[in-house]
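Values quoted throughout were computed directly from the atomic coordinates according to the rules given, and no laboratory measurement underlies them. If you're wondering where the values come from, they're calculated on a predicted model, not measured in any experiment. Cβ atoms are built from the backbone, for glycine too; each structure is taken alone.
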Structure P
Amino acid sequence: MDYRVLIVEDDRVIAGVIENELKKWGLTPRCVVDFQSVTREFAAFDPHLVLMDITLPFYSGFYWCAEIRKLSKVPVIFISSAGDNMNIITAINMGGDDFIAKPFDLAVLSAKVQAMLRRSYDFAGPSSLMSAGPLSLSTTEGKVYFRGVGAELTRNELKILQTLMEHKEQVVSRDTLMTRLWESDSFVDENTLAVNVARLRRKLSSIGAEGVIETRKGLGYQISPEFLKGA
């Protein structure tokens, strides 16, 4: 498959180096030119993955990630020299899927991009519909349904809910969820997982599915037994 990668990086030297490296791996990269119209270039190119700097002209990478999330669930990897915990948490909270701090090794960047593409586009597999009580999850659509009302999920929200529903009678450890979402990506900690779980809970509440995910202190998360009983 010909994977397209949109590079949102205003340093032309860095953007060019990344573009050339990705071409070596058989990917099709494109660098954003107009930083006032990132979403327009995104829509025109229709990429499979976005590499997003944080500090950009006009608007930040956080802003553009949020705007992209209104259009698509495409994976977004932040690349920034501002690699402190607050920026990492904000990146995840705004819909980002990974964070790579500058300076970075080009081979590591390429490996992470390829791993993200594999996980994102090989993930759903054949058509699949799962259920937990009145809650249904379509992994192919990336949507959750509750009593006829549906909501679109981000890639991470989808993976969290699928994992919990696969083990709906059990507690799923935080380590299991972090491995499922990010594999060996070193920046992940329990705070970033908690941000994603909180975002998923809000999405479920928005369609009337309250109290679906229960926190088991010191253990992990599970589909609430009370929710299952009340089905």
Structure Q
Amino acid sequence: METIDLSDGDVRALNRRLQRRDGNEETAFEVHNPMGGHALAAGLMHDVDVTIKGHVGYYCGGMNQEARITIEGNAGTGVAENMMSGAVRVTGDASQSAGATGRGGLLVIGGNASARCGISMKGIDIVVQGSVGHNSAFMAQAGRLVVCGDAEDGLGDSLYEAVIYLRGKAGGLGADCIEKEMTDAHRADLAALLDRAGIDADPADFRRYGSARELYNFKIDNVGSY
């Protein structure tokens, strides 16, 4: 494992190294003294393991492909934004828009996530061990959001075909989001996802939410609401 000290604050040099753009073939990195820096470990496109020892700022792990990134601390806005594949794990809390527009891969948040977790997600799987803030999974198009705690108001507002699993209470469901039947197949699906995330929780404790599909088409009777 290669150890990189970020005390000099040179994020571009760090990312070039992690992206292996300098020709190195390392498969494991450990980053010390991140000091809340922004866009750390962004744009990784190789099968590498990266452990960041401390808190990070905005957009850590953004546009990730194949890499497995562990943040041993808290993460700022947009962690794992637009992730394509691989995995990003935050041991602490995450700020707003975690996993935004993510198209694939797995994001695990060991603590709580703030507002708009999973906004406009397009295939990513997000597992939050704690609770999520308002408007989480807003306009979520595909993928799965698992919340082991509670969700604030506006959960799943205007979502499309994404699936939400919630163990705790919802402060309020967003437009067109409804509770749906939780079948044995859904419980098996959730159990496999929780196992991948390394979270010990009983799928039987969760409820499933999805789209009522009432917003898919324009309705003249609702013209006053548009």
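Points worth noting:
- Across the set P, Q, Kirkwood radius over Cα pairs in Å reaches its highest value in structure P.
- Taking relative contact order in percent (Cα under 8 Å, 6 or more apart) as the criterion, the top-ranked structure out of P, Q is P, with the highest value.
- Origin of the value 4.0, where distance in nm of label points 7 Å out along Cα→Cβ at positions 27 and 139 was derived from one of P, Q: Q
- Largest in distance in nm of label points 7 Å out along Cα→Cβ at positions 19 and 131 among the labelled structures P, Q is structure P.
- If helix-only ellipticity at 222 nm (-39500 (n - 2.57) for each DSSP H run of 4 or more, over all residues; to 500) is computed and equals -3000, the structure in P, Q: Q
- Structure from which 1.00 was derived, FRET efficiency 1/(1 + (r/R0)^6) of positions 115 and 147 (r between Cβ atoms, R0 = 30 Å, to 0.05), options P, Q: Q
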